[in-house]
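**Q** Next up: the structures, one after another.
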Structure I
Amino acid sequence: MSSTPLDVQLKSSLKRAYEFADLSKYSFKDRLLIRVAGLLFFVFLKLIGLTIRFEVEGWENWEAASNGHIPIYTAWHNTIFLSTYFWRRRGIIVMSSRSFDAEYTGRIIKRFGFGTVRGSSTRGHTGATVEMIRLMRAGRPAGFVIDGPKGPRYVAKMGAVLVAKKTGQPILPFTIAATSFWELKKSWDQTRIPKPFTRARVIIAAPIYVPADADDDALSKKRDELQHMLDELERKGEQWRTSISST
């Protein structure tokens with residue numbers, strides 16, 4: 001049976017999502033920098049990840065979101081290092097910004113089994129969202145660092161809610177708290193990089209469903225629900241970290 005144009009388009013989208021981006025528009029120096037940085041950071045994160053002692057709270061919520069559904073993983077941007085390692089090799093599609101930094105970060109996460117669509121809340125958002133919805137309907141889970149790419153920190157944007165409405169799939173809020181980490185104070189999100197041999201707790205909340213007929217008011221309420229849930233997860237994570245650090 002011959003492939004339809006839609007089949008060909010989907011196969012092309014899937015291939016583009018998981019393969020390294022073409023770097024021909026960059027200079028030789030920039031291409032080299034992107035390749036070297038992507039490989040070195042991947043090795044660095046993998047080596048640290050191998051030493052981390054993870055524990056999970058709320059795994060039943062992941063099971064609920066995965067039983068006949070495809071989760072839309074959602075967390076704050078400063079957990080991106082731990083999130084990338086813990087949820088590796090699941091084929092999760094994330095939104096990648098159209099920037100130089102995104103070229104090497106995209107290579108890092110693709111080595112961990114993630115896929116990307118190109119866009120962000122500031123550039124190319126609509127097309128990237130449509131692509132993400134298409135790939136979810138093909139069976140791929142999605143992921144959002146929901147206050148990215150540039151903040152404000154800890155303020156949830158609407159992306160995951162809109163994708164949940166269009167696909168009928170559940171939003172799965174989570175956080176990952178580590179007992180020991182480096183914090184990049186000068187970055188807008190104060191990114192946390194776990195230290196070797198740290199303990200980390202993954203806390204997963206109950207899935208959030210968005211009706212297909214949700215109007216603007218209902219969508220805003222779902223975004224507020226997601227905001228509240230992520231705030232609560234952050235509070236629980238900090239409470240756990242404090243209790244471990246004091247023992």
Structure II
Amino acid sequence: MRLRKKVAIITGAGSGIGRATAVLFSQEGAEVVVVDINREGGQDTLDMIKEKRREALLITDITDASQVKSMVAEVVKAYGRIDILVNNAGLFARGDVITANEEQWDKVMAVNLRAAFLCCKYCIPQMIGSGGGVVINISSEAGIVAIKNQVAYNTSKAGLISLTKSLALDFASQNIRASCVCPGTTETPLVASALAKQPNPEKFRREREKIRPANRFGRPEEIAYGILYLASDESPYATGSILSIDGGYTAQ
């Protein structure tokens with residue numbers, strides 16, 4: 001019960017790492033707000049949470065400032081506070097600066113970076129008002145080392161790391177901790193979709209697995225435990241921290 005009575009907002013909680021984190025947080029005593037633009041995925045996550053307290057599902061386009069403001073107001077009205085924000089929602093696109101079009105760039109930046117900015121902008125004042133809180137941004141190994149042919153994704157995830165450091169500096173005196181988790185390639189629907197678009201998905205998968213020392217992809221629950229540590233009171237001195245969980249990929 002490491003998150004007992006904590007109120008946690010998790011974006012992109014309708015699948016993958018977000019879902020695994022929502023389930024784990026609930027098991028650890030948190031009251032979880034599942035935020036996703038996909039109602040079906042979000043409801044499936046709620047159905048998986050066994051220790052139901054006051055979990056809620058909010059269907060929100062977190063790239064829209066007015067919807068984020070409404071989401072935060074609804075959470076505060078229902079729970080009275082916000083203790084933890086996990087900015088997990090993400091979008092992937094392939095292409096370099098020539099082949100990626102402007103629409104792809106704008107969409108990836110909106111979901112991966114703008115949405116995190118907006119959620120922080122409207123959640124952090126509520127955290128300050130109740131004595132403090134924790135923000136955890138989910139970046140990627142691609143935010144630490146660029147990966148070929150995914151310029152928009154790389155740039156957005158590197159931006160999340162810089163956002164995290166800025167939050168840590170700007171709000172440490174107000175008892176706000178901000179850290180960043182950088183997963184390696186993980187068994188999520190996002191990765192499955194990217195693999196499916198390859199001419200030979202199995203060959204591409206084997207190649208991607210072989211380039212990391214652990215010789216496999218990660219599992220969502222492995223990332224969720226890292227997020228739990230940073231969200232809990234077990235890491236009170238961790239702010240501005242960047243935690244890689246990538247099977248050794250960025251250690252090379």
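Just so you know, all these numbers are worked out from the coordinates, no wet-lab data involved. What you see is a predicted model, and the numbers here were worked out from it, not measured in a lab. Cβ atoms are built from the backbone, for glycine too; each structure is taken alone.
**Q** Determine which structure produced the value 22.9 for mean count of other Cβ atoms within 10 Å over residues 158-165, calculated from the coordinates; the candidates are I, II. Show your work: numbers first, answer last.
**A** Details: I: 22.9; II: 19.4.
For mean count of other Cβ atoms within 10 Å over residues 158-165, the value 22.9 is produced by structure I.
**Q** Still on this structure, please answer the following. For relative contact order in percent (Cα under 8 Å, 6 or more apart), which of the structures I, II scores highest? Don't jump to the answer; show the numbers that get you there.
**A** Numbers: I: 25; II: 19.
Result for relative contact order in percent (Cα under 8 Å, 6 or more apart) over I, II: largest is I.
**Q** Matching task: 120 is the computed value of volume of the Cα convex hull per residue in Å³. Pick the structure from I, II. Mind dumping the intermediate values first?
**A** Working: I: 142; II: 120.
The read-out was computed on structure II.
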